[in-house]
Each structure stands twice: as C-alpha cells, then as structure tokens.
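Listed after this line are the structures, all set down as structure tokens.
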Structure 1
Amino acid sequence: MPRPRDLYNDLQAFLVVAREKSFTRAAAQLGVSQSALSHAIKGLEAKVGLRLLTRTTRSVSPTEAGERLQLALQPSFENIDAAIADLGELRDTPSGTIRLTTSEHAAASIVWPALQTFLPRYPDIRVEVISDSTLTDIVAERFDAGIRLGEQVARDMIAVPIGPPTRLVVVGTPAYLKHRPPVVTPRDLTGHDCINIRFLTHGGLYAWEFEKDGHALNVRVDGRLTFNSIDRILDAALGGFGLAYLPEPMVEAHIARGRLRQLLDDWCPLFPGYHLYYPSRRPPSAAFTLLVEALRYRAPSR
C-alpha cells in the first residue's frame with residue numbers, strides 16, 4: 001500500500017474531480033489536460049486497489065469508496081489550504097485570492113464599484129467574482145463568501161450589510177399599460193402578463209411579495225416569459241413584454257425618464273438589502289477582512 005504522502009497530488013486531483021463532478025471543469029481548475037488528469041485518477045485507483053469514480057459519457061460521480069475518501073480528506077486539505085493562506089499574514093502587504101458568489105445586480109451595483117478602488121490599493125490581492133441566481137453552498141463550492149439579499153442569508157452565517165435597505169417595485173412600460181386593466185391591488189396582477197423569475201436552486205418560480213398596513217400578500221403571477229436573470233427581466237419589461245418586479249435602484253432612472261411606470265407603490269415595503277455572508281469556522285485572512293471593510297455599508301450621516 002503506498003504511503004499517503006506519496007499520493008498528495010493525486011488525492012488533491014481526486015477531490016477536485018469529485019467536487020466538480022466533471023473532468024473538464026476539474027482539469028481547468030488544476031491547470032492540466034483532461035488526459036493527464038484521467039491518467040492520474042486511474043493511477044490512484046490502481047494504487048489503492050478500488051474504483052473511486054463512476055464515469056459515464058455525461059457525468060462523473062464518486063463510488064461508495066470515493067465518497068468515504070472524499071469525506072475523510074476534504075477537511076484536511078481545507079486546513080492545509082488555510083494554513084498556506086495564513087502565511088500571507090506574515091508578508092508586508094496583504095495577499096491571496098478571494099472567491100465571491102453574488103447576484104448579477106449586486107456584482108454590478110456594489111462589488112465592481114468597490115473593486116475599482118480596492119484593487120489598485122492592494123496589488124497582491126486577487127478577487128474572483130462568480131455571478132448567478134442560485135443560492136450557492138459557499139462551503140461546498142469553496143467560496144470565501146456569498147452576497148445575497150439579507151432575507152436569503154442562512155442564520156448560521158456571519159452577515160455584513162453591504163447595501164442599504166431596499167425594496168422591489170412593480171413596473172411596466174406606458175405602452176404596455178395603455179390598453180390593459182388598472183392595477184390597484186396586488187391581486188389585479190393576475191390579469192396581466194407578468195415576467196417571472198425562476199430560482200435555479202430549488203427550481204420554483206418566485207411569488208411576488210407585498211405588504212400594506214401589516215397585511216402581507218404573496219401573488220403567484222403568470223406570463224409568457226420566465227428568466228433566471230433580473231437583467232433579462234428588465235430588458236423584457238423595457239421591451240413592453242409585461243410587468244416586472246425588480247429592485248428599485250435598478251429601475252429608478254428608467255422611471256425618471258418615463259420609460260417605465262411604477263405601480264403598487266404603497267404595497268412595496270422595505271426589506272434588508274444586500275449582505276456579504278461567510279462561515280465563522282475560522283478567522284478570516286487579512287485580505288478578506290480588508291475586502292469586507294471596503295464593501296461594508298455605512299448609512300449616510302444625517
């Protein structure tokens with residue numbers, strides 16, 4: 001039986017393939033060819049005498065032995081990565097790579113403006129920003145932090161506000177509204193062509209949430225268009241394809257120019273804005289702490 005220290009690189013490669021469930025994505029992350037990666041995994045399986053991965057033409061998944069090995073190894077490799085990252089604290093300047101998962105809107109309106117000032121100040125810090133609409137498991141996917149609206153953040157996470165309280169508002173073009181029934185209460189939306197958003201995490205359509213005088217009301221709207229991106233929803237709304245329910249800062253300029261009309265203003269309450277969240281299992285690095293402070297929301301003084 002080979003000694004574990006002789007298998008370090010192969011074990012690391014196995015963990016990446018098991019996590020990504022794809023030789024293509026794993027090879028890209030490791031910076032090697034798919035054939036070299038496949039050869040390394042086959043060599044590892046030969047050395048341990050067990051099949052660790054089940055391969056089909058469409059997917060890759062760990063076998064029972066592979067799952068047991070993955071569960072046993074993952075914490076150790078995470079500790080090694082953390083220990084190496086912590087050595088950066090001894091440098092004169094903060095360094096390291098920070099991986100963030102965020103929504104498109106937060107990336108464009110909060111993260112990117114902050115990075116334009118942050119990155120020139122800290123040239124040894126790298127930031128990877130992945131934008132999607134799913135509620136990513138940041139621990140399993142090896143992100144340092146996630147950014148989502150406050151009400152979407154799990155309670156076991158440390159959460160830092162990076163944006164002001166906000167609200168969603170109902171909008172449509174004057175042309176769309178001209179020949180359609182008025183919208184006086186949220187229930188009137190059922191008579192309109194509404195543009196839906198589907199959350200890929202659980203596959204469901206978002207029910208539009210309203211509140212007035214302490215009375216909450218959720219409406220399942222219907223329409224011909226469904227997206228998983230609020231940018232595409234805005235495009236469709238501006239094109240006159242229906243009503244949309246979007247973050248107010250995203251549509252304020254269009255409302256001011258008369259391209260969109262806002263509806264149900266008194267039914268759209270404030271809710272917690274964007275938060276950066278991360279697990280509390282280990283102290284954050286100096287680089288991560290600096291980025292959090294650069295993103296942290298500070299209410300304007302009165």
Structure 2
Amino acid sequence: MIEVGVHTKGIMPERTIEEGYRLIAEAGFTKVDFSLDTYLKNSDIYAGRLNPFFDASLEELLNFARQHKYAMEKNGLSPSQMHAPYPYFVYGKEKQNEYTMKNVIPKSLAFAREIGAPWTVIHPAKLQYRIGRDGERAYNLSYFKSLIPLLKEYKIGACVENLYESVGGRITEGVCSDVNDAIWYVDTLNDIAGEELFGICMDTGHLQLTKRDAVTYIQKAGKRIKILHLHENDGIGDLHQMPYTFAGDNAKGLDWDAVMTELAKANYDGTLNFETFPCMNTFMEGMDEIVLHTICKIGEYFRDEIIRMKKENAK
C-alpha cells in the first residue's frame with residue numbers, strides 16, 4: 001500500500017521527540033524516514049570530528065530508539081526507512097573508517113531493527129576518482145558483504161543510493177548514479193546473500209545533479225527500487241526543496257508527471273518519502289505546520305495519481 005512519509009531531519013532533534021512526531025502526524029503523514037545521520041553529521045565525518053554519540057553502549061542506543069518508536073506509535077506513525085550516518089569510509093582516514101565500519105554502521109542497523117525500519121540507507125563509499133570504478137566496486141562489495149549476517153539476523157534490508165561527487169569544485173557523477181552500477185550492486189549482493197536483502201534508494205535530486213534521467217532510472221531499476229528520496233533542485237546545488245519549487249519557464253525542476261507514470265508502470269508500492277528537510281528552515285517562523293502540510297498534500301496527490309494509473313494499466 002502506497003503511503004506518504006517525510007524525513008525527520010530538520011524536524012528533530014530541533015524539537016523534542018514528542019513534538020516532532022506530533023508535528024509530522026498532524027501534517028497528515030503516516031510514515032517517517034528516520035534520520036540517524038543527524039546525530040553524527042556527514043560534515044563532521046568528512047572533517048574527522050566524530051562526536052561521542054556512537055560511543056554509547058548498544059543498550060543505551062536501543063533505549064533511545066525505543067523512545068522514538070513509542071512516540072511514533074503514539075502518533076500513528078511507523079518508519080518506512082532509516083538513514084545511517086555517512087560516509088562509512090573517508091579516503092586516508094583509516095582509524096576513523098575502522099570506527100565507522102565496525103561500530104557506527106552495525107549499531108545503526110540494530111537501531112533500525114529496534115524502531116521497526118525495514119530498510120536502511122547506507123551510502124556506498126565514493127572512491128572511483130581515487131582508485132577507479134573497479135576498485136570502488138571491490139571495496140564496497142567487500143564491506144556490504146560483511147553486513148549480510150547482521151541483515152539476516154535483524155531481518156532488515158540495506159539500500160544503496162545514487163550519489164554525486166564534488167571534484168575540483170564541480171558536481172559530477174558518484175557511485176550508483178549510473179543505474180547499471182546500482183543494479184550491479186543490488187543483484188550481486190542479493191545473489192551472495194541468497195535472498196533479497198539489498199535494494200535501491202532512488203534520490204530524485206541526485207538524478208538532477210548528475211544529469212541522469214529519472215524515467216530511464218526507474219525503467220531499468222524496476223522492482224529493485226525499494227525506497228525513495230523525493231525532492232528537487234535547480235540542477236546546480238543539492239537543495240532538497242519540495243516538488244514544483246523550480247517549475248516554470250526555465251523548467252529546471254523534475255518532470256513529476258513522468259516520475260509518477262514510471263513508478264506506476266514499475267508497480268511501485270512503497271512509501272512516497274520526501275527528503276525535504278531544508279524547507280523546515282527556509283520559510284519564516286511559524287510556517288512549519290503549513291510547510292509540512294503542503295509537502296504531504298503533494299505526496300497524497302502523487303499517491304492518488306499512481307494508484308489511478310496502476311488501475312488504468314491493469315485494464
């Protein structure tokens with residue numbers, strides 16, 4: 001059943017757990033994408049500034065997870081997915097990489113299991129401009145393979161995400177931006193696992209930045225797409241704005257009608273999840289409820305259109 005969800009980033013930890021989930025529920029959402037990466041930010045990982053959040057014992061972290069799960073359930077919400085801290089690997093930071101790979105990611109998967117998130121986004125390491133595409137694939141494959149026993153134990157899945165990179169101050173393609181790359185990871189890992197433990201998180205904003213066509217991506221990836229990061233930008237920066245923000249004469253935004261059409265053809269039945277966290281601080285104070293309500297209404301429109309097209313396709 002298609003439901004509508006939103007990223008918790010930009011909502012929490014700026015608010016209390018209770019306030020955050022109440023705000024999400026009152027806007028009309030039924031699903032959340034829990035952003036565990038807000039507790040260990042990517043900017044800090046890249047800079048080598050790790051805070052002590054993941055130094056806590058596993059039980060302490062799981063107690064924190066239970067607080068979130070309780071507040072979700074109290075407000076009629078449940079997680080469709082979770083985003084683990086990223087990146088798990090930074091070139092040249094071997095000691096830190098050992099910490100993120102052996103401590104942060106395993107504890108993140110335990111956290112996901114505890115809140116009931118069926119899928120966790122784990123960014124593959126971006127290495128192609130350092131060691132080449134083959135080296136990047138070999139390194140990521142080795143690490144993701146090592147996670148298979150935990151995924152099986154916890155009965156959850158992991159999703160790779162189509163990424164971009166900044167090279168020489170310019171945006172360029174990153175790992176899985178080519179849909180064939182993403183398909184290779186998912187199919188190879190699932191063959192090794194002997195079951196469907198891996199999928200694709202398709203990020204629409206990243207498709208724009210890397211000049212990849214969303215229609216082609218959906219057509220080729222098909223049922224491998226398990227979760228979504230829906231947002232758009234101006235094709236220059238990763239702005240994470242709500243759909244239709246860049247509509248108009250310049251047509252810099254996405255063709256959302258085409259996205260909906262292809263999701264319907266692919267028989268997508270997951271959550272329409274919006275990764276639109278900057279919207280929570282773009283508008284003036286007091287607009288939080290209205291902004292979230294607007295995003296949810298867009299999601300409900302997408303949902304209804306996809307359901308309608310599915311019925312048409314079935315005739």
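Computed from the coordinates by the stated procedures, all read-outs in this text should not be read as laboratory data. If you're wondering where the values come from, they're calculated on a predicted model, not measured in any experiment. Cβ atoms are built from the backbone, for glycine too; each structure is taken alone.
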Answer label among 1, 2 for the case where helix-only ellipticity at 222 nm (-39500 (n - 2.57) for each DSSP H run of 4 or more, over all residues; to 500), calculated from the coordinates, equals -10500: 1
Highest-scoring label, criterion being distance in nm of label points 7 Å out along Cα→Cβ at positions 54 and 230, among 1, 2: 1
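Given a value of 14.2 for mean count of other Cβ atoms within 10 Å over residues 190-197, calculated from one of 1, 2, which structure does it belong to?
Considering all the candidates, the number was obtained from 2.
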Entry that produces 13.4 once mean count of other Cβ atoms within 10 Å over residues 30-37 is calculated, selected from 1, 2: 1
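When distance in nm of label points 7 Å out along Cα→Cβ at positions 70 and 198 is compared over structures 1, 2, which one is greatest?
2
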Computed 76, 49, 33 for Cα extents along the principal axes in Å - originating structure among 1, 2: 1
